[in-house]
1. Given a computed value of 15 for relative contact order in percent (Cα under 8 Å, 6 or more apart), which structure among P, Q does it belong to?
2. Mean count of other Cβ atoms within 10 Å over residues 87-94 was computed and gave 21.1; which structure, P, Q, did it come from?
3. Can you spot which of P, Q the value -5000 was calculated from, given it is helix-only ellipticity at 222 nm (-39500 (n - 2.57) for each DSSP H run of 4 or more, over all residues; to 500)?
4. Given that percent of Cα pairs over 20 Å apart, derived from a single structure, equals 48, which label among P, Q identifies that structure?
Structure P
Amino acid sequence: MSFERIQSQSHNIENSVVEARYDRFTTKFELKENGETIYRSFLCFWPFRSKKLLINGSPVTLKIFWLLLWQSKLEDNHGTAVKELLYRRRKRSVGLLIYLGIITSVKVGLVVLSQT
């Protein structure tokens, strides 16, 4: 696993290619449809985003949550169009949360053992 500054992933939705990109240094999130930018935002200080967009003429809602776990998805009228836009980013955030949980429980266990 090498370090990637910009994480990107492509999805096919209704005969169009949707690409999600995230820059880890600047926290810039971009969503492109067939190479044309349809959404761009810096996620710096606001962990919840919800934006209504048009992809291929049909309305979808982009939802981004990145406080503890990364989640970015596209929802249409029938449910979820894309469950996770950046799967590798989600996988790394789950791994980091598990790592923090294990380290915290080891520290608490050491403190409890040292008290007895």
Structure Q
Amino acid sequence: MKTLQNNIYNSSQFVVNKKQISKKNKTLKTSILYDKIESSVNSSLIRYQNSSNLSFKSIEFDILNNAYLNDKLIIKNNIKKLSTTELVLDITVSKKEENKKDIICKATFGYALKKAS
């Protein structure tokens, strides 16, 4: 299997607002976090030259810490593996603070590369 070199890196950020937190425990809703991550991944994939040949294969999603109202979060994703058969992206969501880097979530999205017909 041949491994290809093609850097895909994307960074985006957002501030947690009142509509995005749960009323019960005042933390960022998991569904909102997932939607933000998925949007970031999709914007990275659009830049990939063979994005129309990708088929979703797998996901790992691990929440490590909570985010709260007015937290500034950064979503970073980069390529973990790119070969002729698959593309794997690593995603990290962390709080944007000057002296501290609290990781909120780590995720991995895997895609199979379909052969062009």
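1. P
2. Q
3. For helix-only ellipticity at 222 nm (-39500 (n - 2.57) for each DSSP H run of 4 or more, over all residues; to 500), the value -5000 is produced by structure Q.
4. Structure P accounts for this read-out.
Rule-based calculations on the coordinates, nothing more; no lab input. Nothing here was measured: the structure is a model prediction, and the numbers come from that model. Cβ atoms are built from the backbone, for glycine too; each structure is taken alone.
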